[in-house]
Structure I
Amino acid sequence: MTETSARSTATAITRSHHADIPSDAYAEGWRLSAICIVLVLINAFSQIDRILPFILAESIKADLDLSDTQMGLLTGLAFAVCYALLSLPLARAADRGSPRFVLVSCILLWSTMTALGGFAASFLFLALTRFGVAFGEAGAVPAGHALIARRIRPERRGFVIGLFAMGIPLGTMAGFAAGGAIADTLGWRTALIGAGAIGIVIGLVTTLVAGPTPPLRRPADDNEPFLRTALNLLATAPFRWLFAGAIFIGFASAPFYAFIAPFLIRSHGYSASEVGLSFGLLQGLMGIVGALGGGRWFDRVVRSGTGKVLGPPAILLLLASLTTTAALFMPAGWMSIALLVPCMLSFSFMMPWGFGAAHLVAGPGRQAQASSLVMIGIGLVGPALGPVLVGIISDAANAASISNGLGLGLLIVPTGSALAGLAFLVANQRVADFLRK
C-alpha cells in the first residue's frame with residue numbers, strides 16, 4: 001500500500017470512528033480511568049452472574065429437588081433464547097438513544113434478577129429469574145460498545161474494548177473461586193443475593209461515572225428498522241465474512257470450555273482440583289493478556305492506515321488449530337496443557353479485533369448492532385450444536401472401543417479455529433478494500 005493510500009484509509013477509519021461526536025464529549029483524565037474500571041467490573045459481574053448456577057448446581061439441585069435436565073434448561077436455554085430475540089433490539093436502542101441508559105438498565109435488571117434467584121423456592125421461579133438475567137445481559141456488550149464509541153477517543157477504542165473483554169476471564173476466575181467458597185460456607189442463596197447486590201451498586205456507579213452521552217447527528221432518512229439494518233450489514237462482503245468467522249469461533253470455543261477439563265481428567269489422570277488450578281489459572285492469564293494485547297495491537301493497526309484489521313487474529317487462530325490438534329494426542333498431560341495455550345489466547349485475542357472491525361464496517365451509530373450480530377454469531381449456533389457433536393462423536397468412538405473418544409470429538413475445536421482463521425483472512429482483505437472506497 002502506498003503512503004497516500006494508507007493516509008486515505010486512515011482518514012476513512014477515523015471518519016467512521018467519529019460519528020459526528022463533538023471532541024469535548026470524549027472522556028479524559030479521571031473520568032476516562034473511571035469508565036475503564038466500571039466497564040471491566042460490568043463484564044466481570046455479568047460473567048459471574050451467568051456462571052454462578054454452574055458452580056452452585058449441586059446445592060441448588062439438592063435444595064429444590066431439580067433434575068439435570070432442569071439445570072440444563074436453567075443454564076443454557078434462557079441465554080440462547082434471549083440473545084437470539086433481544087440482543088438486536090437492545091443494541092438498536094443503545095445506538096439510537098442513550099447507551100448509558102440502556103447499559104445501566106441492563107445491569108440493574110440482571111443484578112436484581114440474580115438476587116431474586118436467591119429467594120427461589122421452585123424451578124419455575126428460579127427459571128424466571130434466569131430469563132431476567134439473560135434479558136439484561138443480552139444488551140450489556142452492545143450497549144457497552146456503544147458507550148465506548150461515544151465516550152472514548154478513536155485511537156484508544158481498541159484497548160478499551162480489550163479492557164471490557166478482560167472482564168470475562170476475571171469474572172470466570174472470581175466466580176468459580178468466590179462462588180464455590182461462599183456456597184460452601186454461607187449457602188447458594190447467599191452467593192446469588194450477594195452477587196446481585198454488588199451488581200446493583202455497580203449499575204448505580206456507572207450512571208455517575210459514564211456521564212451524559214451526546215446524541216448522534218443523523219441524516220433525516222436514517223430510520224430503517226433494526227432488522228433491515230442487520231440484514232444490510234450481513235449483505236456486505238466484509239461483514240458477512242466476519243460473521244462467518246464469528247460462527248466458527250462459537251464452534252471452537254463452546255466445546256473447548258465444555259469438554260477440555262473432562263478430557264484432561266480422563267486422558268491424563270488429573271484430578272478436578274489439579275485441572276482447575278493449572279488450566280483455570282492459565283485460561284484466566286491468557287484471557288487477560290489476549291484481551292489487553294489484542295486491543296493495543298488493534299489500535300496500532302488502525303493508526304497505520306492499512307485497513308487490514310483482522311490479519312493477526314486470523315494467523316493466531318490458524319496456529320492454535322495446529323497446536324490444539326497436537327494437544328489432543330500428546331502422551332503427557334503437561335504437554336497437552338502447554339499446547340492448549342495458543343487456543344486459550346486466541347479466543348480472547350480476537351475479541352477487540354472482531355468487534356473493532358465490525359464497528360469500522362458498520363459505521364457511525366451502528367456499533368452496538370454490529371457487536372450484537374457478532375455476539376449472536378459466536379453465541380448461538382456453535383454453543384447449541386458444538387458440544388452436542390463432541391458428545392455424539394465421543395460416545396460413538398467409545399461404543400466402537402476406540403480409545404481417546406473424547407479427544408476425537410474435540411477435533412471440532414481445531415476445525416472451528418482453522419475455519420475461523422480462514423474466514424478472518426478473507427474478511428481482512430474485504431475490510432481493507434471497503435475502507436479504501
Structure II
Amino acid sequence: MALIHKIRARAATLPYAVISVLAAISAFGAYTSMYAFRKAFAAGTYPGQQFLHVDYKVWLVIAQIVGYTLSKFYGIRFIAEVKGAKRGITILTLIGISWLALLGFALVPAPYNIAFLFINGFPLGLIWGLVFGYLEGRRSTEFMAAVLSISLIFGSGFVKTIGQTLIHVYHVSEYNMPFFTGALFAIPLMLFVFMLELMPPQTAHDKALRTERLPMNAEERKHFIIRFLPGIILTLIIYVLLTIMRDIRDNFEVEIWNSLGIKDRTIYTKIDTKISIIVLVAMSLLILIRKNLQAFSIIHLMIIGGCVLLGASTIMYSLKMIDPVSWMTMAGLGLYLGYIPYNAIFFERMIATFHYKSNVGFVMYVADSMGYLGSVSILLIKELGRPNISWGNFFKEGVMIVAIVGGICGVLSLIYFLQSARKSKETKPQLNFSTV
C-alpha cells in the first residue's frame with residue numbers, strides 16, 4: 001500500500017490530460033477483462049439440450065442474470081457506501097470468485113452446473129460501480145466514462161469471438177471454454193486494476209465543477225429518490241426496456257445472427273467495433289460542454305435519437321429496404337446510443353446539474369437492479385409463452401417496443417428535468433442548489 005501511495009503521489013504531478021487518458025484506458029481494459037469472465041459462455045450454443053422443457057442455454061442466461069440482478073439490489077447499498085481504499089482488491093477478489101465458478105461449470109455435468117452461472121453472476125454485478133468510482137466527479141469524466149462504456153459494446157463481441165475461436169479452431173469444449181477464456185484475461189485484469197489504483201483523488205477544481213462525490217447513508221438515499229422521483233420513474237422505464245433488449249442481444253447474439261442466415265463468427269467484433277467508435281466519439285464530445293444542464297439535455301436527445309434509430313431501422317428492415325447486416329448495425333447503434341449514456345454520463349451530469357452531494361453508483365444500481373429483473377422476467381415469458389419464436393424475430397419485436405415507449409418516456413424525462421432545473425434555480429437560496 002505504501003508503494004501505491006508513493007506512485008499515486010507521483011502520478012498526481014502528471015498533466016491532467018495524461019492522467020485522464022491513462023485512467024480511461026485502464027478502466028476500459030479492466031472492464032473488458034471482466035467481460036471474459038461474464039460473457040464467454042454466451043459464445044456457446046449448447047444445442048439440443050433442455051431442462052424442465054426450457055432450453056439449456058436459456059437456463060444458463062437466467063441463472064447468471066438472477067445472480068447479477070440480486071447483486072445489483074445488494075449494490076444499491078454496497079456501492080453507495082463503499083470507500084475507495086480497498087476498491088482494487090475488492091474487484092480482483094470478486095472476479096476471482098466468478099472465475100472459480102466457471103471452473104465448477106466446466107467440471108460439474110449439465111444440468112447441475114447451471115447453479116455455477118448464478119455464483120458467477122453475483123460478484124460480477126458489483127464491478128461496474130467499483131470501476132466507475134475511480135472516474136466519477138471529474139471534469140474529464142465524460143471522456144473517461146465514454147472509453148469505459150465502450151467496453152460494454154466491444155468487450156462482449158470481442159469475448160464471444162475469442163470463445164468461438166477456442167471452440168472451432170482449438171476444439172475446446174463449450175463447457176471448458178468460459179474458464180479458459182477467463183484465464184487469458186487474468187494477468188491483463190490485474191495490470192489494469194493496478195493502474196486504476198494509481199488514479200489521484202478528485203481535485204478542488206473537479207469538486208467545484210462536478211460536485212463532491214460522497215458515500216450515502218440510507219436517509220440520504222431516500223431523500224435523493226423522493227427529490228427526483230418523477231424523473232427517476234421515467235428513467236427506469238427507458239432503462240429497463242433498453243437493458244432487456246441489450247441483454248437479449250448480448251446473450252443470444254449468436255442465435256440472432258444464425259436466424260438471419262449469417263454464419264460469420266467474426267461478425268460480432270466487426271459490427272460492435274463500428275458501433276463502439278461512433279458511440280465513443282458522440283459521448284466524448286460532451287466533455288466540450290461545460291454547462292451541466294445543457295450537456296444533460298443533449299444526453300437526453302442522444303437517448304431519444306437512439307430510440308428513433310431503433311424504430312426506423314427495424315421498419316426499413318421489415319419493408320426489405322435494408323439487409324440483415326445493415327439492420328443489426330443500425331439497431332445495435334440505436335440500442336447503445338440509448339443504453340450507454342445511462343451507464344456512463346446521464347447520472348454524472350444529473351448530479352452535477354443539481355449540485356446534489358451523492359454518487360453515481362447508488363442511482364446506477366437502482367436502475368440496474370430493475371433492468372436485470374426485467375431481463376429475467378422477459379426470458380421466462382419468452383420461453384414459457386412463446387418458445388417457438390426465433391431469437392431474430394423476438395429481438396425485432398422487442399426493439400420496436402423500446403423505440404416507441406422509450407422515445408416517449410425520453411421526451412417526458414427531458415421536459416421534467418428542464419422544469420425541475422428551472423424551479424431549483426428560482427428557489428436556489430432555500431434549496432441550496434448551485435447555478436445550473
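Values quoted throughout were computed directly from the atomic coordinates according to the rules given, and no laboratory measurement underlies them. Remember, it's a predicted structure, so these values are computed and weren't measured experimentally. Cβ atoms are built from the backbone, for glycine too; each structure is taken alone.
Here are a few things to note about the model shown:
- Distance in nm of label points 7 Å out along Cα→Cβ at positions 208 and 312 from the coordinates reads 4.2; which among I, II: II
- With helix-only ellipticity at 222 nm (-39500 (n - 2.57) for each DSSP H run of 4 or more, over all residues; to 500) derived as -27500, matching label from I, II: I
- For mean count of other Cβ atoms within 10 Å over residues 288-295 computed as 15.6, the structure of I, II it came from: II
- Calculated for structures I, II, FRET efficiency 1/(1 + (r/R0)^6) of positions 184 and 368 (r between Cβ atoms, R0 = 35 Å, to 0.05) is largest in II.
- In this comparison of I, II, the computed figure 1.1 for distance in nm of label points 7 Å out along Cα→Cβ at positions 40 and 64 is attributed to II.
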